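Participant: The structures considered in this document are given below.
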Structure I
Amino acid sequence: MKEKILIIGSGAREHAIAVALARSPEQPELICFSGARNPGIAELCGAYGIGSITDASAVVAFAVEHAPTLAIVGPEAPLATGIADALWAAKIPVVGPTQALARIESSKGFARELLAKYDIPGNPFFQRFESLDGLEEVLGRFPNRHVIKDDGLAGGKGVKVCGDHLLSQDDSFAFCRELVESGHPFVVEEKIEGEEFSLMSFCDGKTLRHMPAVQDHKRAYEGDKGPNTGGMGTYTDADHKLPFLTDADIAEAQTINERVTEALAQECGAPYQGILYGGFMATKDGVKLIEYNARFGDPESLNLLSLLETDFVAVCRAIVDQTLDQQTVSFAGEASVCKYIVPDGYPDAPRKGDAVSLPAQLPPEVTLFLSAVDVKDGQLIATGSRTVAVVGRASTIAEAEVLCEQVVQQIPGPFFHRTDIGTVALIVRRVEHMKSLRSA
């Protein structure tokens, strides 16, 4: 039977999901339900519903009307509010965990406590708080060496780090007070030093198929400066590791993902079916967990889905049928670099409403994914968040960066991007940083 697949979400990640599904020899029918109309997704889809993706009744009504054979949920918010539960209840299988399992992302404290309870390595010191009681003692144990995280979902922007956002103990108290006053529990963690990387796995609840490692760049400006964003760009290497990682680092991260999948099954009494995304840090003492996400990273998925050689429809079907053990998953042996173009003023006060002009022709090794854009009178318009992502693929990171940058430079207007992502200079800095930490 031909698959009919419902995509939930409207960003570049969901555009990349649609492109990867459309490449399948199965030629599935695609439909989408999201909060905004992404013209890149609309081009590949039949029915396109607009509404709140966290409103289970609206999502299920659209799904029941169009009868997809499976659904794939892009963003975190609908998973946290139980969209997967509602779709499964309507007999629609979902790539994406149920609400209880999605707590691995929607509660930082749940993720940390799961690792501790099941004796899974990777936790730094942490403590979860619902009030300011006992906070002074914990902050005093790690003066200027702590990280404070909003326990819940905050769009990648609920984390403050000593030395970057918190310049004194008073700053830390003030941020914690702000969280408590707005009714948000929070987690205080020991600050760890190293290099961050993402390792995602396709997961059917029993079997994992790991993806290549990726490095994301959260800060808005060159040299990892400025406010946190959803991610300004990413790169992968042709050997599916990263230049600053060892084989042991990759193996540790993969093992943590595997053990977390087992722990979730025990803790929640149900299989985790979807994408398990570990955000890790390579340190001199091995791999530490920064956080878990319950879905594809954005921008990481733009790199990975561009490199995926296996039929993505078959992978999704294996996840929902729990037959991933019978499915090999392979990625092209190429490097990739992704850069986001964002409006001036992003992320704090982004411009909106500017025209977006894209190159008429792209090299075959470059792909564009549309994110926060609309169409007015036939013209693409930026709506205020990350606008367009450009992914270049080549035999080396440096070559992929050049291809990517050449296309980014052809997109005019009041936009900016990070020119340093994937450059030799930035990667050398990462490698030297890890070398100095490991030899200390």
Structure II
Amino acid sequence: MPFQSLNPATGVLVASFAPHTPAQLESYVAAATRAAGAWATTPLPIRAAAVGVLADRLLARVPELARLAALEMGKPLAQGRAEVEKCAATCRYFAAQGPALLADESLPSAPDGPGRRLLTHDPLGVVLGVMPWNFPFWQVIRFAAPTLLAGNAVLVKHAPNVPQCAAALAELFAEAFPADLYTDLRVDPDGVAILLADPRVAAVSLTGSEKAGASVAATAGQHLKPAVLELGGSDAFVVLADADVPAAARTAARARLQNTGQSCIAAKRFIVDAEVYDEFLSRFIGHLQAARGGDPTAPAAPAYLAYGPLARLDLAEQLTRQVAASVTAGATVALAGGQPTPDSAFFHPLVLTEVPANCPAWREELFGPVAVVQRAANEVDAIRLANDTTYGLGGVVWGRSAAQTERVARALRCGYVTVNGMTASTPELPFGGRGRSGWGRELGTLGIRAFTVPKTLILP
């Protein structure tokens, strides 16, 4: 597997990196195992202080890291800066709150005698993280920072198309933490399987495709190791009849274009009550048409771009095939967009309507700026359409009635629902999906405890 830094906007190869050898992997796993043993006994305040240092290091390199994300996967610079700043804020949150979230908990005493009962949260040891390219800093930080704070060591296998982002992260962690607690690994999927088979590796967290998640889950299960999986999504954005349509349409465009549409939690299926469908569609298309895209690495690039290229040419080609198959199946193109040329990684916003239930635009994840806008007869129909998917990551509901929006939010089969906004993770709230969007939770109390062993102590 090539580990190549390739500018998707220009197609220019910037740098290549060799994969790690089996001997190097053995050395890294052994070192991480030793480091984890010492780190597990390090007092929580010291571990939390290291996470705070990591926040400082991130903030000191915001412009540089944003440029790396633009260079390797096409992220607009303003979005790259926001990503790194969110990483730092998350580290600050866990540095401040982590010790309390991991503290021993008192359990009810025995009804027939004295004594204490406690629940402790012991670290697992060495945890493997398999990370994606779409948020090259955020995905790693939200996994690694709380996992390290919980007393573990981490091995991180990053995506092969963001090796410079991966190397920069390794430098940052090395500045904040003792040696060998964070290790950047350049391995292919076979290498991941070998690592999961190693008894010194205790667990795995993967953010990625449904296919990758199924493979890693199968291997982890074979070796009886816990896994947290954050996989794909085809999130519903439900607009009810009494919604603030101008605000909903404006937010919907932001939601679909975030990270050039390459976000698992980006809204992808916009399900709109028939009473406001025409107005919403018109306003939504207007916002997408006004959005400015371009090459974030160009010397004359504007200060703000709504979207850049997709991260790789093959991703643009795949999206083109999904759209073509959906149109062949009967979908209508309400806003023409797509690749300007077959050899371009750019993909201009595109809107499909009247989408059949059996086509890729409805059944598969569209990882790019393609939106499906579907008419719903009423609230019940909107819920039916929203839940007509094998995915279950996030969802959005827009409406003025608090009772109705909560009722619809509770009815959506997914792990995270936002009312009158857009889906966005925050460090204090547990995040994750259901169904083919994965299992387990990151962030919040559940996330920081994901790679710990709850141990009950019955004391005199």
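Participant: Looking at mean projected area of the Cα convex hull in nm², for residues 11-130 alone, point out which structure of I, II has the largest value.
Facilitator: Values: I: 9.5; II: 11.6.
Largest calculated value belongs to II.
Participant: Here helix-only ellipticity at 222 nm (-39500 (n - 2.57) for each DSSP H run of 4 or more, over all residues; to 500) has been calculated and equals -9500, so which of I, II was it run on?
Facilitator: Details: I: -9500; II: -13000.
Source structure: I.
Participant: Kindly point out which one of I, II the value 13.6 was derived from, the read-out being mean count of other Cβ atoms within 10 Å over residues 163-170. Write out the running numbers ahead of the final one.
Facilitator: On the way: I: 13.6; II: 21.9.
Derived from the structure labelled I.
Participant: Among the shown structures I, II, from which was the value 31, 26, 23 of semi-axes √(5λ) of the Cα gyration tensor in Å calculated? Present the calculation step by step, with values, prior to reporting the outcome.
Facilitator: Values: I: 31, 26, 23; II: 38, 28, 19.
This figure was derived from I.
Taken together, the values in this text are just the output of simple stated rules run on the coordinates, not laboratory data. Computed from a prediction, not measured in an experiment: that's the story for all the values here. Cβ atoms are built from the backbone, for glycine too; each structure is taken alone.
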